[in-house]
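Trainee: These are the structures, in structure tokens.
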Structure P
Amino acid sequence: MQTILRSASKEVVIGGDNPFCIIGERINPTGRKAFQEQLKLGDISRLEVDVAQQVAGGAMVLDVNMGAPLVDEVGLMSRAVEMIQDLTDLPLCIDSSVIEALEAGLSAYEGKALVNSVTAEDERMDAILPLVADHGAAIIMLPNDETEIPEDPRRRLELVDKCVEVAHGRFGIPMEDIVIDPLAMPVGADTSLVRKTLETIGLVRERYGLNMTLGASNVSFGMPDRHALGAAFLPMAALAGLTSAIMDARSPQIVRAAKAADLFLDHDPWGGAWIATHRATQAAAGSG
């Protein structure tokens, strides 16, 4: 199954035999105090640096989140989407828990976006899915609801069933435009949690063949040497069926791990992309 995202001039395909899709996570004020202060003043100039770094690092899609205390998230989202489209042709993932901000971002966007995200809560799905359908976007859906964030992979699968039933059955969103987040939980909290995420990925792939994404940095939260953990996790998840991740595209270690998984899973025919990237890295080092 293939999920197709588009900007005004570029198309990115998630899934099938296509390369693992790297969704850059950096345009997000969470944990960035200086960026939050700039946003309070309506200053979005930092986006130029964030976009450039992620494009250079190998991002294929950019997540855009303007959520911070005491900011005009709706206005900032609209301005940010317009500005980023002037800076890059990469497709965008519109990321907000505020419905009005999602609508502002989708209205400002030229192309087919990915929306991040909606849970299996009835009220949230009823509010967000019509907006997604109206704009012809793709949607990330999470298998947790009003009562729980389930640890049991089979309970997560039951909630994926609900997500599919509502998004596809009730609102007519095409199956290929439903992207499941199998819930990445921090290994530092419980060392069994990553295995449960991997099992969930396998169950969703077996039942539906849907594309999947997750916040890759969630896995290593609270642990030292986080990039090493992320680099180990991504190939394991790709083998299980994960087809994209919202991740730090500025980290060569994690990006190389994703590219290596493409090579080993035969999503990089003849190793062309791996070899080209290696040569480009050598050339850049030589010119430096």
Structure Q
Amino acid sequence: MNDELRARVLLFANIEGGVAFWANEIFNFGATSVLEKLKGGGYDPIKYEKLIKNVRAANPEEQYSSILGTGSVFLYPGISGWPACLDELAAPPIGLVVKGSVEVLSQKSLAIVGTRNPTPYGVRNAGDFAAGFVDREWAITSGGAYGIDSAAHKGALYAEGITIAVVAAGIDINYPAGNIRLFAEIAESGAIVSEVMPGCRALPVRFLTRNRLIAALSTATLVVEAAFRSGSLRTARDAAELMRPVMAIPGPINSPTSEGCHRLIGERAAEIVTSVSDAVEFVSSF
């Protein structure tokens, strides 16, 4: 292991993804420099006592082996395959654990997101839009969850396309468990991406931080069905902050699962789309 890889793995294993302070320290000064400063007492020894203790005691070779042991690779800025689009984030990732094809992370893709409890209308639209964009040689990115996420991944796979799942748990956790077969199919031609070490469980905060990765990895974002306070709206906001096109599919005016989409459309935070051709025409204008 070279010094940069060793430092990246060690920091990745001990710092939660999406923490703006550490993300920017590492982005601006480099992982090796930040690690040396941490070990040398260059950061507040009281505020960061636990982190300093952990990095001093950690074995990066063992941590790296645990990543490789899952059949994954550790991707980080500066090496071949790193998607430069992630550097645009306010809190760029320290690194990523990727299972499958690294190359697909840099190709044109559509994020399709939405509720975990969709209606048949939402499931059908997620699958149809995924297949429609696959036919136009786009990849489909989503979060691997039940509901709209799963429908989008499946729509891409049925159309013999590529799909990327950005998950909130360790690459070896298969969360949710009911999607274990789907994850295996995704990894065959696409990729599964995680911002935490193998063995880490999904936590509520990790779903929010992974949403920014879905937005950043994608050329555009489509919200299919979402409640008024859905986490999918966070993905849409993240995409808008990156100046990426955001779209939403309208639903019945009395449907709770479409309230989030109507909110985005009403606030002019998303373009209303009712067909694949509408969506393609909109994203091509950017």
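Values quoted throughout were computed directly from the atomic coordinates according to the rules given, and no laboratory measurement underlies them. Quick caveat: nothing in here was measured; it's all calculated off a predicted structure. Cβ atoms are built from the backbone, for glycine too; each structure is taken alone.
Trainee: Quick check: 24.5 is what I get for mean count of other Cβ atoms within 10 Å over residues 160-167, calculated from one of P, Q. Which structure matches?
Mentor: Working: P: 19.0; Q: 24.5.
Working through the options, I get structure Q.
Trainee: Oh, and also: With mean count of other Cβ atoms within 10 Å over residues 16-23 coming out at 16.4, pick the structure among P, Q it was computed from.
Mentor: Comparing all candidates, it corresponds to Q.
Trainee: Okay, moving on. Taking Cα extents along the principal axes in Å from the coordinates of each of P, Q, which one would give 56, 44, 37?
Mentor: P
Trainee: Same structure, new question: Which one of P, Q has distance in nm of label points 7 Å out along Cα→Cβ at positions 56 and 80, as calculated from the coordinates, equal to 2.2?
Mentor: P
Trainee: Further question on the same structure: Out of P, Q, which has the highest value for relative contact order in percent (Cα under 8 Å, 6 or more apart)?
Mentor: For this comparison of relative contact order in percent (Cα under 8 Å, 6 or more apart), the top structure is P.
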